[in-house]
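Dropping the structures in below, format is C-alpha cells.
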Structure 1
Amino acid sequence: MKALNPHCFGLAVGLMLFAVAPARFCAAQSADATDIGSRRELFVDGALVERLTGKAELRLQQPQAKGIVMVHDAPWEGSGTGYHSVFRDEKLYRMYYSAWQLKVTPGMVNTGEHPLFCCYAESKDGINWTKPELGLHEFRGSKANNIVFVSEKVGKAMSEPGEPSVFKDENPAAARDARYKAILPANYPPVDKRRALLAFKSPDGLHWSPMSDSPIITDGAFDSQNLAFWDSTRNEYRAYWRYFTGGFIDENYWKPEGHRAIRTATSKDFLHWEKQADLAYVDSPSEQLYTSQVKPYHRASHLLIGFPTRYIERGWSDSMRALPEREHREWRAQASKPSERFGVAITEGLFMASRDGVNFKRWNEAFLRPGIEREGTWAYGNQYIGWQVVETESALEGAPHELSLYATESYWTGNSSVLRRYTLRLDGFVSVYAPMSGGELVSKPLRFQGRKLALNFATSAAGSIQVEIQDMAGHAIPGFAFADCPPLFGDTVERVVTWHEGRNLSGLSGQPVRLRILLKDADVYAFQFID
C-alpha cells in the first residue's frame, strides 16, 4: 500500500477539523439560545441583539406632550402635590397621589399650611379625571373631599401619606380584604429622623387598614415614592425604595456624601422581605436618582420597566438665571443655603429596563426632558413621572390604543401644581432604527414557539423592512432569506411578516435560529412569534 504524503495528511486533517469545528460551534450556540416562546420582545435593553451594522441603532423614543389632566388646586392639595400611582382596574382608571402645599417666600419654604394627605381620583378613559367626594376624612370641618389616607399611629410608628404607592394585587392567592395594597413611609422611633415602610390593605381601594403593627422594611431613606407590586412572572412581590449609598452616620442620620440610589427586595407574603440588593446599571454613570417607578410592562410581563427621576444641581450661571420664574428660584435657593439646591436643582424623567429586577439597562439620555421653557418648568420637582403607564384610546379615530403616562409641573410655585399627560405608541419606548441609507440588526440565538412572526413597526412611504431567518452558522434558511421576504412598509403595532410561497414557521418552532432585520427609513419596536 502506498504511503500517504505527510503534507496531504496534514491537509486532510485540517479539512476535517474545519468541517467539525462549525458543528461544535453551532452546538455551543444552540445550547446558549434564549427561549422566548411566544412572548412579545421589545428592544428596551438590547439583550437579544447580537450586532448592529450600517446605520442601524437602538434609539430611545420620547413621549409626546398632551393636555393637563388635573390641577391640584383644592385647599387640601397644593404646589407640593405629586408621587402619583396610576393603574387600570377593569373599566376604571384609579389614581392616588400625595397632597401638600409648599409656600415659597423670600428665603423660606413653609410646609406647614396643612398636613400631608393621600388623595384619590378616577377616570373612565385615563384622560378625563374626577376627584370624587369620598366622605372619609375631615379637613377643616368637612368631609367633602377626596382624601383617602391621613397620618395615623400604627404600632410604634406614625404613618406619613406623603409618598404613597398603591396597586391592585394580581396575586391569585391575595385575600379578599387585601385586593388592593399600599405602602407608606412612617416616622419610626427612637426619633423622627429614622423612617420605615408600612403595609396597608383594602377590599375596595378606598377603605384601608394596616396589614401589620410593625414596619415591613426599615433599612432605607424612604424620602421618595417607595413602591411594591406582585410580579406574576416570578410569582413573588418585589419592592423598590429610596436609599443612600453612604449609609448611616449613626442610627438616625444618613451620611451626606452618599448618593441617592434605589434598593430592591422580594417577598412571598408582602410582610417579610429578603434578598435586598442595590440596583446595578449597564453602561451608566453614577447619578442622583429620586424615584424608580418600576413595574412589569403589561404587554410583556417578563420585562420590568422603570421611569426614575434624575436629579442634577447645575449651579448658578447665565443659563440658570435665564430659566423661568427666576425670583422663585432665588427664594428657594436662599431657603436651602449653603447648598442652594432648591434653586439650582433640575429634575427630569429617565427610562430603564430589566429582566431580573436588579440589573437594569438605564438609558443615559433623558426620556422626558423638562421641555420648552415656560412657567412651571425647569425646576426641582418637575417631570416626576407617575407610577406607571396605562393603555388608553388614541385621539385619532381608528388608530390603535396608545400608552399614557403622567408627569408633574408647577412644583413649588403658587398654590397649586398640575399633572400633564404624555403619550407613546404601544411598546414604543425604544426602537431599532435605520435611515434610508440602511442598516441591519442580527439577533442573538433564540428559540420560539409559533407559526408566524409579527412586528410592531413604522416606516416612511419610501422606507421598508425585510426579515431573514438564519441558522446558527449565520446562513439564511432556505425559503426565509431576504430575497424571499417582500418588503414591509406602513405603520402598525402588529403585522405578520410573509415569505414567498406562503411559508410558515412551524418547521422552525423550537429550533435555535437568528433573526436578521434589514431596515431603510424605518423603526421596529417589538416582535412576537404567534400562531
Structure 2
Amino acid sequence: MKRVFFRLLAILFTLSSVAELQAATIKGRVTCDGRGVAGVMVTDGVAATTTNKKGCYKLRTDDVRSRFVYISTPSGYEVPSVRGFMPDFYRPIVTGEKEYNFTLKAVDQSKYHLIVSADIHVRNRAMTKKTPLKEMPLSNPVGELDSVTFARTYMATLRDYVAQLPADAKVYGLNLGDVSNESHWRGKFNGDLENFVEVCSRSGMPIQTYTVIGNHEHDMKAVDIFDDDDTAAEEEYMKVFGPTYYSFNIGGVHYVVLDNVKYCNHKSKGKDRNYEVRITQDQIDWTKLDAALMPKDTKQVVFAWHCPSYRYRSKGEKSTHNADKVIGIYASRNLPMTILSGHNHQAETIVVAGFKNTVEYIHPSVSGSWWYFPLCTDGAPSTFTRYDFDGGMLASRESVNFTNRAEQKYRLYNKGERNKSGQAVLKLNVWDWHPEWRFEIYEDGQKIENPNLRMIHCKDSLYDQMREATGNGIKKFGFLNTANTYHFVEYTPQSVNAEIKIVAFDEFGKEYFSLTTRLE
C-alpha cells in the first residue's frame, strides 16, 4: 500500500513539475523591418535557442532562475536604444506574459570603434578640498560634485571625440563596471544607478553602451550570502541594466559579458562588502550554450568582465577563479581572444599564457583616484580607450586622456632622473604599453643599435605630487597609495648631451608615438 502511495505521489510531483515548466514556456519573434531574422540566439540565462526562418522562437524557462529573456544581437544589426544610449536587448519575464518580441535595425559594421571605460564611480559627492596642481587644468575644482566633473570632462570630451571620428564606421560603448558606488546609493547623496543613467542621458551620451556589473554595483544591504546565488545583491543593478551575463555580436566579433564578482558581505566580517573574484558555475554552464550557438562566421571573441583575469605583477597568476574554464570553452574555435577588464584603477596588458592569441587589457579608471584627482595610482591618467575593428579583427587601440588633453600617449621625465648605477636617464610612463611593443632610438639623428632601453618597475612622481596637493584626508586611504608599475620605459643615452628621439611601435606594428627631447 505504501509503495502505491509513493508511486502516486511521484506521478503527481512529475505532473506538477511538467505543468510548471509548460506554464513557464515563452515565445516571440525577432524582426527587422517587419521581416523575421533567422539564427538569432535567444536565452533566459539558463536555456538557449535560436530563431527559425521566420524569426520565431520558443523557450522553456525556469520558474526560479529565469529573470529575463534576451537576445544575442547578431552582427550586422543593432537593437534600439532606451534612455538615449542603453541597448534594448532584454525583457523582464512577467508572470502570465507569454510573448516577448525584439526588433533589429540593419547596419554596416564592417568597420567600427568600441569606446571602453572602466570604474566611473559617480557618487554625487564633492571630493576635493584643496586646489589641484596646475599640471591638471581640467581637474575637478574644490566643491564640485563628481557627477558634474564626469559630465564636464568625460562626457564633453566623448561627445567631441565621437563627432570627429570618420563617418564610415559605427561607434559603440562598453562600461566595465563600477559606474557608481553602492555606499552612496542612499541618504543625502542619492548616487544610485538610476542617477548615473540620468547623468549620462542629460549629458548627451553619444553612443549605444553595454554595461558590465562590478563589485560596487552589488547592494550592501544584502548580507551573509554563502552560496553562489548573489542575486539578492544584484536586484538594483538588474532593475536598471538587466541581466548580469549575456552576449552580443558586432561586425564578426562575439562579445561575452560575465559577472566575475561573487558578493558575500558577511556580518561575521563586519559587513565589509567582501566578495570573491570568480565566475560561478551557472555562468560556466551558460557559456557552453553560448559557445555552441556562436555564429559560425565569428572572427574574434572578446570577453568583458570587471575584475582582471590575470595579473602581470603577480607573474601571471590568475586573479579570477574559473577564467581558464570559460576561455577554454571558446578556445576550441582557434580564434583570437581578447579580455577587457578594469577594477584595479591601473593600466596593464597581459599576453595570456596557455591560450593562443589571447591578450587581456586592464583599463585605467575614468575616475582616476576616485575623483579626488585625475590620475590612477600607477600614474596613468583618467582615460577611456578606443578599439578599432576592421573585418572582424582588432586593428588598433588608443587611450584618450580627457582631463589633460595635451598629454595623450606618455609622460616624460627627463630632468634629474638616474638609474640604479647613478647614470643620467630619461623615463617614460607609457600606459598603453604592450609586451610586443618595439622601440627605435636615435641620438643626434643616428640610429642606436642595441640601445640601453628597458622596462622598469617604479612609481610615478606626479601621482605623489597630486596626492600630496589634494588633501581631504586621503593619506589614510591605503587604496590611494602610489603603486609601482611595469609600464615605465627607461633609456640610458650614450651621450648625455645628445638630442634623443624615441619612436614606439605598438602590437599592431603601427607607429604609436614619436618624441624628441634632451636630458635636463
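Please treat every number below as a calculation from the coordinates, not as lab data. These numbers were taken from a predicted model, which means no experiment stands behind them. Cβ atoms are built from the backbone, for glycine too; each structure is taken alone.
When you work out mean count of other Cβ atoms within 10 Å over residues 118-125 for each of the structures 1, 2, which one comes out largest?
Numbers: 1: 18.9; 2: 25.2.
Greatest value across 1, 2: structure 2.
By the measure FRET efficiency 1/(1 + (r/R0)^6) of positions 54 and 462 (r between Cβ atoms, R0 = 25 Å, to 0.05), tell me the structure among 1, 2 with the highest figure. Numbers along the way, then the final one.
Values: 1: 0.90; 2: 0.00.
Looking at the calculated values, the largest one is 1.
The value 56, 55, 38 for Cα extents along the principal axes in Å, for residues 174-437 alone was derived from one model only; which of 1, 2 is it? Numbers along the way, then the final one.
Details: 1: 56, 55, 38; 2: 57, 51, 41.
Traced to structure 1.
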I have -5000 for helix-only ellipticity at 222 nm (-39500 (n - 2.57) for each DSSP H run of 4 or more, over all residues; to 500), calculated from one of the structures 1, 2. Which structure is it? 2
With distance in nm of label points 7 Å out along Cα→Cβ at positions 206 and 390 computed for every candidate in 1, 2, 2.2 is reproduced by structure 2
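Given a computed value of 1.05 for Rg/Rh (Cα atoms, Kirkwood Rh), which structure among 1, 2 does it belong to?
On the way: 1: 1.05; 2: 1.01.
Clearly, the read-out refers to 1.
From which structure (1, 2) was Rg/Rh (Cα atoms, Kirkwood Rh), for residues 134-293 alone calculated, if the value obtained is 0.99? Let's see the in-between values first.
On the way: 1: 0.99; 2: 1.01.
Derived from 1, not from the others.
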When 1, 2 are compared on relative contact order in percent (Cα under 8 Å, 6 or more apart), the highest value belongs to 1
